[in-house]
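Next up, some structures in structure tokens.
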Structure I
Amino acid sequence: MKNTIIQLDDVSFSYEQSIALEHISLQVEEGEFWALIGPNGSGKSTLINIILGLLKPTSGSVKLFGEDMESFNHRERIGYVSQKSNSFNSGFPATVLEVVRSGLTRKVGLFKSFSKKNEQQALEALRIVGMEEFARQNIGQLSGGQQQRVFIARALAGKPDLLIMDEPTVGIDQQNVASFYSMLNNLNREHGIAIVLVTHEIDLVTDLATHVACLNRTIHFHGVQSAYKNMEDQDISRWYGHPVRRVHQQPTEVGR
């Protein structure tokens, strides 16, 4: 039997008088790959911030790895990757290895030196995402897709059980998006890391994800990939707020 990683029970959230989320109930188990989709302003980022503990629900309960959010203190079990363009200055003078190694600060301590073991952990994370050969290169010299792989390696350095990503393909050119998602597919299937991914790339991700959650203030659908694919486009368009036509594609091989 799989362990439950995230459990949301009847979660609602409001910004002052504006309702952002209503009656969200969702369960994510170990090893699953969830695609969280929905239109702009649907509450996706708000929901992620609640899962991360950055926002407190107006009502309802949140459990992580079986523990209530209020008492959960194992944040190292969760890796988080935000939109690159909103979270990092590409001109920052640091090597790829230094950026990835900084993901171990929580474990090592804020003002403590990194050990040889920490460096090996960072290099292993880079190897997993196919970026080990760029370890000594300056982060600003990489392409958008390569940089985002580095940020994922940073999140993986502490060996999390859950990887949460909020629109990670922002800043990546379209021709590299498919191979980027194939890399995530490999992380999930070969390394057993559970993934919750917020995205607008509906066709690519829902062909890779094991589960899909459709959000527009409330959950309109959540379940296995096959059940989502059997939904009518007109039903999805109704809660999405505009016409949606899905085109299923086969994932490409991992590349750079």
Structure II
Amino acid sequence: MFSFLRRIKGASRPRCTALVAAAGVSSRMEGVNKLLEPLEGVPVLVRTLTSLQLAEEVDEIVVAVREEDLVEISRLCHTYGITKCAKVVRGGESRVHSVLLAALEASPDSALLAVQDGARPLVTPELIGRVIHAAARCGAAAPAVAVKDTVKMVRADGAVAETLERDALRAVQTPQVFESSLLKAALQAALESGAPVTDDCSAVERLGKAVFLVEGEEENLKITTPVDLILAEAILRAREEGR
């Protein structure tokens, strides 16, 4: 880790590859592929890729997709001018597997790997840049926002087991950015153990490495259900009106 930080310190800017996780099955989207759904006329995934394209700190993009979407998403990258997209690769049987497959296709000279949910189309280039710069300093960083609701742990029978202290909780977003060899090792270890990790930070934390959080953006929501598309469209319209 120290040798990595020394290399970063001596470099003007570390090379960064964005790994886009886009191989999910959209199980809560009522039978549609959320990544290809139009959001104010532009597919959700294309909006995500466009933000990565515009982020100066991102040098290349590798997208992991379902096998049946390989041709379509490659075509969309060409149509919408996503010139940083170096590869569109087949995803794996799980999110961890998909991200690992994408990581293995990144340029070997990329010091940092930024994992981005394909279904976070409102992420801004500015947020992407802040997280990448933070990871360049500390080796592992992610954006997060404060939790607004009261969060409770429940027992199997539905009864409340514990009310968690809200001030200490954060909802973590993407991109999550890591030193390249650290992320690959963490994903491989999680895959081999079958550990139920829900994001890439969790995989890195399992190795005992600290992940540092930076302030995220409330608008950086993840499209999970049809309601999220409605919210995202409202946010986009508000952004357009604010220009």
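Only the coordinates and a few stated rules stand behind these numbers; no lab work does. Not measured: the values here are computed from a predicted model. Cβ atoms are built from the backbone, for glycine too; each structure is taken alone.
Quick check: -11500 is what I get for helix-only ellipticity at 222 nm (-39500 (n - 2.57) for each DSSP H run of 4 or more, over all residues; to 500), calculated from one of I, II. Which structure matches? Please report the intermediate quantities before stating the final value.
Values: I: -9500; II: -11500.
For helix-only ellipticity at 222 nm (-39500 (n - 2.57) for each DSSP H run of 4 or more, over all residues; to 500), the value -11500 is produced by structure II.
Give the label, chosen from I, II, of the structure having the highest value of distance in nm of label points 7 Å out along Cα→Cβ at positions 181 and 197.
Details: I: 0.7; II: 1.7.
If we compare distance in nm of label points 7 Å out along Cα→Cβ at positions 181 and 197 over I, II, the biggest value is for II.
For which of I, II does mean count of other Cβ atoms within 10 Å over residues 157-164, calculated from the coordinates, equal 20.4? Write out the running numbers ahead of the final one.
Numbers: I: 20.4; II: 8.9.
The structure behind it is I.
Quick check on the output: 0.60 is FRET efficiency 1/(1 + (r/R0)^6) of positions 61 and 229 (r between Cβ atoms, R0 = 25 Å, to 0.05), derived from one of I, II. Which one produced it? Intermediate values should be presented prior to the final figure.
Working: I: 0.20; II: 0.60.
Answer by label: II.
Of the structures labelled I, II, one was used to calculate distance in nm of label points 7 Å out along Cα→Cβ at positions 37 and 213, giving 1.6. Name it.
Numbers: I: 1.6; II: 2.7.
This figure was derived from I.
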